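Derivation of every value follows stated rules applied to the coordinates shown; laboratory data play no part. In this text, all values refer to a predicted model and were calculated from it rather than measured experimentally. Cβ atoms are built from the backbone, for glycine too; each structure is taken alone.
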Structure 1
């Protein structure tokens, strides 16, 4: 997986590939973002959403966070890994999924 290509293909400002425990595997981030902290927080968000979603008996497909400054998209790659992307504008989930296939 090439995070730089993915980031450019979907119009993201940054991307990380992390284990579900928050361990950073790959990064394509600006220098002003602390990669390890960003990775841990994305894994924490995902873990909390999995726990909250477990009562619904449904598989979690994605997490989208939107704010005034942009958006964050967190997707499971497999049972052990997540990809998180952020952008100044909304990221199209389908574009990311096409790239990951």
Structure 2
């Protein structure tokens, strides 16, 4: 009976390690996706270009918020609990004025 318990503990431990490693890998990929895309948005890039690139995300999501000076696009991932976030600010003409990781 104790051998069976030991085998069950080993299987459960192995599955937990596999789950943790998988979550860590996806979280890292989501982080890289956010950093890579955010680096593409320099001053003057058009809103159309930003949205075209953001529509390619697979591990992240974004939202567009109207502001008094234009728009603000927030890119983040639920996989890493929003720990990494790219904030893209657009002027009233729809051009990037700032894109930073926060």
Structure 3
């Protein structure tokens, strides 16, 4: 695989991972798991968890650059890390902390 196509895959994976945490919270609002109008809603906790999800993405984005330099199949683990880990974090927080 040539370098320009690898860079495009890297940028696409990081872009998808950037929106993964926000997608989880949007999904939570849409399915009714996260009610922002409920009296017990804690905006500070939501902000903290969203920030931690974005931090997870940032760390994975740094590691995803290894995709450009690796040769074996493990390079795809590094490519998909910025998508999978923030999505898993967002869903686990959504199902764990905000479940009723």
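When Cα extents along the principal axes in Å is calculated, the result is 72, 21, 19; to which of the structures 1, 2, 3 does this value belong?
Only structure 2 yields this read-out.
Here mean count of other Cβ atoms within 10 Å over residues 49-56 has been calculated and equals 14.1, so which of 1, 2, 3 was it run on? Checking each candidate, the match is 2. If helix-only ellipticity at 222 nm (-39500 (n - 2.57) for each DSSP H run of 4 or more, over all residues; to 500) is calculated from each of 1, 2, 3, which structure is the one that comes out at -10500? Comparing all candidates, it corresponds to 1.
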